[in-house]
1. Looking just at distance in nm of label points 7 Å out along Cα→Cβ at positions 289 and 313, which of the labels 1, 2, 3 belongs to the structure with the highest value?
2. Give the label, chosen from 1, 2, 3, of the structure having the highest value of FRET efficiency 1/(1 + (r/R0)^6) of positions 193 and 281 (r between Cβ atoms, R0 = 25 Å, to 0.05).
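Rule-based calculations on the coordinates, nothing more; no lab input. Keep in mind the model is a prediction, meaning the values are calculated, not measured. Cβ atoms are built from the backbone, for glycine too; each structure is taken alone.
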Structure 1
Amino acid sequence: MRTSRRIEASDRERGQLQQVVRNGNTRQKVALRAHIVLLSVDEVSTGDIMRRLGTSAPTITRWRNRYEAEGIAGLLRDRSRPGRRRRIDGAKIGEVVERTLREKPADATHWSTRRLAAVTGLSRASIQRIWKAHGLKPHQIRSFKLSRDPRFVEKLRDIVGLYLNPPEHALVLSVDEKSQIQALDRTQPGLPLKPGRTGTMTHDYKRNGTTTLFAALNILDGKVIGQCLSRHRHQEFLRFLRTIDRHTDKGLDLHLIVDNYGTHTHPKVAAWLARKPRFHLHFTPTSASWLNLVERWFRDITQKRIRRGAFRSVDALVAAIMDYVEVHNAAPKPFVWTAPADTILSKVGRANEVLETLH
């Protein structure tokens, strides 16, 4: 079987076709089209092309014709096809959206695709598509808490000012405690990670005690001063303040961002700070821990070192935590605060307006 007609191609076009075929990044279907044309230019019969490329005669004819009509550009794109006819009318879609937003099933707090499909008479796949098109995710929920601190604006501007415009000849340290970190050991050894199989760990565990991590994150360079102590009282906080005092340049003022935990305002802490004029404490508003950047670092150490760890003793847990601090400080990366205070206040204002309309 010979080609029905000879296909002409210049040397330049032949080179372009060969480049399409040989390029490892070319999609397979495009490479096949170019290969069909190249063999046709070389006057290879349709039957031989079918055998060599494992394709059909209609496919060969289609791409020969497309090449003759549009050149190489015609091989590189797919012609648009009419979409599948819409089978769900707008009223039904509106019903799904309205039920999802305004109603709840009688025995649950939110809709599932299966439950809503049964009520509306649609398939689960249709419910999924409608939810996706309208950005609805009833299975998810985000937590929030708006601060009711009467000095919220004042404290917010103070702390954001430290992040965006830190004072000269001073260090800004984000300070907090991660309390009651448990030294958990698994009841049985888990299986290691292998190709095609995830690692395993038992769902139950043995409790081997707790420790509290005191941490001070340097806003400038991202380094952390860390110390693990057995309890979480004003005595331990004073001990950590002395650690900060020893590990920082004595010629610099220290601006510490802390939360409103009682140990930070204990009379003995206040008396010690009065004797250390280079220490300045800046308190976050109540219910606004997100303002303290060290919380972001706590998330990292929890995910990377603590949550999936197995610790046979508190000493093993403390060693793991301090090893993490040492590795982090060898190549620190600071968290950069970018949101101005006015932007935050605008968002908080909108959130308060929404809450007021709901109540």
Structure 2
Amino acid sequence: MSSVNLSKIVILGPAHPLRGGIAIFNERLARQFQNEGHDVTIYSFSLQYPGFLFPGTTQYSSEPAPADLNIKIKVNSIHPLNWLAVGNEIKKQKPDIVVVRYWLPLMGPALGTILRRIKTNKHTKVICIADNVVPHEKRFGDHAFTNYFIKPVDAFITMSEKVLTDLRTFTQTKPAVLQPHPLYDVFGNAVSKQEARDHLNIDQNDFVFLFFGFIRKYKGLDLLLEAFAKLKQLPIANCKLLIAGEFYEDRKQYDELIDQLDIKDDLILKTEFIADSEVKYYLCAADAVVQPYRNATQSGVTPLAYHFEIPMIVTNVGGLPAFVPQGKVGLVCEPTVDAIAAAMQEYMQIGSASFLPHLQEEKKKYDWDKMTAAILQLA
């Protein structure tokens, strides 16, 4: 199938009115396909997670629906009759490609059934962008659900070597390529550090480390808090830790740790969901983004930092080091308190300026047309 013929595309996965990184990614991918002349429809969820399974405050965006995208709010993740109906609807449209997102085994039964119905039209190619194949937090049924999902998929794109390796434990034969996560360039242009800090009421003279994104155990915020406490014991310039993101687990343990470490006065806590229109201020206020993860596949925070040209400190886990060349666009350290503290100290000594030329060059690798080209080539 040549790229000339691949004009009708369905993206199956979260989009407005749902919020979060995957929804933002799918909408940006749809726009890229549209810019290249393709006809694109997104099939989003009418029910993504039952309320009791969702760890945050709300699954839904407060932003207006994008006027330039065709989004059908149809998929109910827990209703088998809905899966058949949605599958039959897409099947009849005979799209050339269905691009399906896979990030959680819980979605395997719904998506796998929809794809099976679509494939009976003997025309559509199914390309999966796999965020995770083996989840960060394991649950009963994960392996069976993922196996079920994989069978109707024709080919895969992963955004880290770790996910590609995990995928190969499920299928050795289906085509799969590694294509890095493109830049999150949908949050507007960068603003000056002064404007960002004025907006957030942060002192212009502080050195600011940023932890950004939802808070879960595997993301290692507790390691960062302990590392920051160690850093504050040193005779260094005044620094602050800005924590911007919603708790996806009980925050009590973090509050207790902050009190125990006696660092509350040096933290800037914005622990709620950050609206799209506010994202640029948090990134641009920072001197460095810190990703102290215990384990990882890839992270949407990395392409966000690239877009706003903020150097990073990341731990040596999963796909993180591959996207942050050591000493060029940031620093890589082991996922321990001492190593993170040492990297933060080293970064303050080096300063942001030396990383910027490399970061500006490296970010060119992560354009959206590279993702669409990979999808079209696999199809």
Structure 3
Amino acid sequence: MKEKVIIIGPAHPLRGGLASFDERLARQFQQDGFDTTIYTFSLQYPEFLFPGTTQYSSEPKPTDINIKVCINSVNPFNWLQAGNELRKLKPAIIVVRYWLPLMGPCLGTILRIVKKNKTTKVIAITDNVIPHEKRFGDKPFTKYFLKTVDACVTMSEKVLKDLRTFTQKPAKQIVHPLYDNFGEAIDKKEAKKHLGIHEDEKIILFFGFIRKYKGLDILLEAMNLLANGQSSIVNENQKINSQFQIPKLLIAGEFYEDRKPYDDLIENLSIKNNLIVRTDFIADSEVKYYLSAADFVIQPYRNATQSGVTPLAYHFEKPMLVTNVGGLPSLVPDRKVGLIAEPNAPSIAEKIQELYQLGEDFFLPHLREEKKKYSWKVLTDTIVELSKNDIQK
């Protein structure tokens, strides 16, 4: 009989990076020989707490994985029901996603009930322990949740350090696996044609939900510097070619906060003609076009733990510019798979020019070698190892 693995976290019909991750993780566990089911949310957030337009996917339901839609994040009676159901199932492992302290009471209560079976090991994938935007109750909710887990997996050194301020339970850091479930790269000209972009345009890509900590406003200011010729790098005491073609910035992702300050900044900087703005939610089936159309992926974050955009760029073999914050530099070796800038407009503008000076082909051999580390099998093996208490605290 196959051992049971239950994943608790977002999945279809919910949308977004966490849902894509959990579904891909379930497929790997199935490939490894486990009987795998995802328990996802019938209500993830009350609508008034959700910053986007909708929580739900327009994509068809996956047919190759089991997804049970049953957890209500704000209904304690539901938590008791879900907890008792999972307790009786006695899965060998429960893998639970923890990305927001708001989920602490719900997940912590469910897992307390499950642990009464004295059988199930609980491994948490902690995306964030200390959130980007702090709220009342963050610390007690996280403490309540972490008391129920046997071990944790983190995907950045920053999260591991944050975790150690709460618990000394076993934990292991791995790299975020590749998002290889969005299809393969396609020809750049074909991708641009699909998106309605002229084939001769140079394109840099900002991809993902738009929130303050991701620094899109800094990138807009960098675009202004480029457009007005106020930034040029020096290489071996020689300025780059004065004919440098200013790329267009493709902004692809939904606003998770008020967009007016960004619109005002674009207007004040007079850079509208340097932008291609696609701020509806990007469906999974469209992701490959945006990544394939880009020359480089830009992550101008103010602060970060890890980023799901990084493994996405690795999969599509796109060199990156990241800022020198959080766990980003460790994931993007400088002048190998991309460049590292300081989180300010002049530095980002200079590094964008340097990316084009070096060219995509400069980075490709390193990208292809580095991406080998980003295996889903590494993640499932780590989870199984932690569930057997094979590593020390």
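1. Looking at the calculated values, the largest one is 1.
2. 2
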